[in-house]
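Structures incoming, each one as structure tokens.
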Structure P
Amino acid sequence: MTNVIEIEHLTKSYGKARGVIDVSLKVKEGDIFGFLGPNGAGKSTTIRSMLGFLKINEGSIKILGMDSIKDHETILKKVGYMPSEAWFYDSMRVSEVIKYAADVRGLDCTEEAGKLCERLKMDTHKRIKELSLGNRKKVSIVCAMQHRPKIFIFDEPTSGLDPLMQRNFFELINEYVNEGATCLLSTHVLSEVNRYCKNAAIMREGRLTMLESPGIDEDAFLKFYEDEEENS
């Protein structure tokens, strides 16, 4: 299978603050790839580097065979990215935010957006300021999925979602992947990776460790948290 994400020896430094160190990672087409690690381990820094939002110090990144820096704008058109924080203009209605996200890409996503809103049980007439954290997350999910991208990149997508919406979210991912998409799921929730992901890796203190399979013992994973607390 083709590698749709290829990271080679990525290093991003923030000076004294922790970044990522010598990270190499490959994600194959059709994968649901779990990107595990405690908060602050370097997952978001890696993702932002992949999308060309950060200037890296060393290494190379290719997304769909394109260079993350030179082909930054083209890559963003083919990727559905959901950041960990869902920030929108408070005065806008849900429907306006979703349409704006489609308009930025020059696409009419009305039909797909409608399907997603129905599956996630969203009230599109509400203003953003009226929404709970979970409902803001759902708006962000629709914005990332409505253009049916080749790659989904989700950063802590299920925080704030109730169990039913979490299940609906993963059902949607599986449906898109079955139709040819690929998903990178950044999370600190071990059960999500064990249940839904085909392959996985763990970030810890800015370094990455590939896993033989997504199945990882809970006690072993909690040890990552304990070590992180001791060294912070």
Structure Q
Amino acid sequence: MPIHTTKHYVFTYKEDSLAAKDIKKIAKIQEECFTKISNTLKVSFTEKIKYYLLESAKEIGELYGINEPINDFAVWGENKIYALYNDKIKCIGPHEDTHLISFVINTPKSNFIVEGLAMYFDEKWWGLDNDVWASYYKANNKDLSISNLLSNEEFDSLNCEITYPIAGSFVKYLINRFGVDKFIQLYQITEVPDSNDFKKIFHYTIQELESLFYQEISKVNYDLQEIKLLLEH
């Protein structure tokens, strides 16, 4: 298989694939993502990321070790990313790279925190800002609780189309309001953070932060019909 090497990546792809045709564009996008993530988190990631661009979600699922198709995943410790890239789905951008680069800081056990940071860099879900989705889901599910979502059991019990953009929106709120250094302190907590951790870092309990966050995103306007169409896709 052909290989394309850049400053921070080694891309592997199949001959005559769409990835082969677009490889220079893909490499440019990923290098820009790498720079943004590293600079924002103030980390040095010295090893090259090995990026495997594949055309089949089924093949990626098999590599992941499950019998169902998936679009992408990262392998921490091996610095590998497997991503789908075809006419319909192009899984490039900052998400999986964020996992590898941020794990230089720590490997938190809260999926909400880990995926929230990746979604913070993604900024959008299905083309709409994370804040839009967070506002919509909260308006349609009054019991949706950030403090509960910090638990992997609760986080994993809900569809990722709900949990991921909410997590990304909440991380954005924390970083924008308190600064990235405060968020990094939260990320350095390996166990699932509790209310005391939030109080110590942000001077608010998680319940207080949740209330402030939902007050803020309740101001976000969205096109209900557009959201319904995306959810029906």
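No lab work stands behind these numbers, since they all come straight from the coordinates. Quantities reported herein were computed from a predicted structural model and do not represent experimental measurements. Cβ atoms are built from the backbone, for glycine too; each structure is taken alone.
Which structure, out of P, Q, was helix-only ellipticity at 222 nm (-39500 (n - 2.57) for each DSSP H run of 4 or more, over all residues; to 500) derived from, given a value of -11000?
It traces back to P.
For distance in nm of label points 7 Å out along Cα→Cβ at positions 24 and 168, which structure out of P, Q has the highest calculated value?
Checked P, Q; max of distance in nm of label points 7 Å out along Cα→Cβ at positions 24 and 168 sits with P.
Ranked by distance in nm of label points 7 Å out along Cα→Cβ at positions 40 and 72, which of P, Q sits at the highest value?
Largest one: structure P.
Match the computed value 28 of relative contact order in percent (Cα under 8 Å, 6 or more apart) to one of the structures P, Q, and report its label.
So the calculation was done on P.
Which of the displayed structures (P, Q) returns the greatest value of distance in nm of label points 7 Å out along Cα→Cβ at positions 104 and 144 on calculation?
Comparing P, Q, the top value of distance in nm of label points 7 Å out along Cα→Cβ at positions 104 and 144 belongs to Q.
Work out the source of 15.0 here, i.e. which of P, Q gives that when mean count of other Cβ atoms within 10 Å over residues 8-15 is computed.
Only one of P, Q returns 15.0 for mean count of other Cβ atoms within 10 Å over residues 8-15, namely P.
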